[in-house]
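Every number in this text was worked out from the coordinates using simple rules, so none of it is lab data. Computed from a predicted structure; not experimentally measured. Cβ atoms are built from the backbone, for glycine too; each structure is taken alone.
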Structure 1
Amino acid sequence: MSEAAQFWELKPTAAEILNDVKARKIQEINAAYVATITPLVKEYPEIEQATWLAQESEARAYLAWHDNHQGGAPATPVLDNILLGRNGEDGTETLRDLSLAVLENADVFTQAQQLTGKRQRLVKAVRAAEAVEEIELISW
């Protein structure tokens, strides 16, 4: 680059610098969040994770019905198919057993959502910061 080109090169404004620092800090927070939450879900493929809400809903409905047997049993197509795969030809696991296991996992993951809230709080603080120094004080 010539000296003339360097002379006319515009330096970033304070607002641009602040926005860049904010973007980097948000990336840092998100990476820390992912690193913290990943061990809770690492053993589960994403396609299985996509069924978690259905599994939890079916498990809660089935256990509520199981406890009082009022009306007909709720439909549990996701859990029924999981149970068929888990039991194979001669398994002994029941739909109640599976439902209890699903809810145990769901409760652990629900408690872990505190981490989601923490991530959201930190990102909100970064976005509200008006100085680079404020942003530098924010950490996972």
Structure 2
Amino acid sequence: MRALIALLAGTIFGAGLALSGMADPARVRAFLDLFGAWDPTLAFVMAGAITPMVLAWLIQRRLPRALSGDAFALPGTRRIDAPLAAGALLFGIGWGIAGLCPGPAIANLALAPFAVLPFLAAMIAGMLLHRLRAAGR
């Protein structure tokens, strides 16, 4: 059941990314080009995502556990520290340069697999580097 829920959620998420234009690197870069040919359409996509997310958080607070039967995996802290800020900065720089972030990159495997492979390779390398660094602490 858990795998089915994950597959369904991932399919809906990927379709939403593709339909909204969030998986189109050119559109993302145009959204980030505030002083050039700015394309505000992704702002509406992000704003439209807020309502279902607020509803999901309200529903989650009332549920004892997830629909799959597992406990909710919620962050243990709300503290903003240097590693979080550095990670957010790196994420933003990468998003601006490539026009992709992990979700749309994976969705783009179905739309433009060869174009997204360098990004995915770099993303996986970064994840492995982080794990190696965390294991060495």
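For relative contact order in percent (Cα under 8 Å, 6 or more apart), the calculated result is 34, so let me know which of 1, 2 that is. Going label by label, the one that fits is 1. Ranked by distance in nm of label points 7 Å out along Cα→Cβ at positions 31 and 87, structures 1, 2 are topped by 1, which has the highest value. Looking at mean projected area of the Cα convex hull in nm², for residues 47-94 alone for structures 1, 2, the greatest value goes to 2. Suppose you compute Cα Rg over 2.2 N^0.38 Å for every structure in 1, 2: which one lands on 1.20? Computing Cα Rg over 2.2 N^0.38 Å on every structure in 1, 2 gives 1.20 only for 2.
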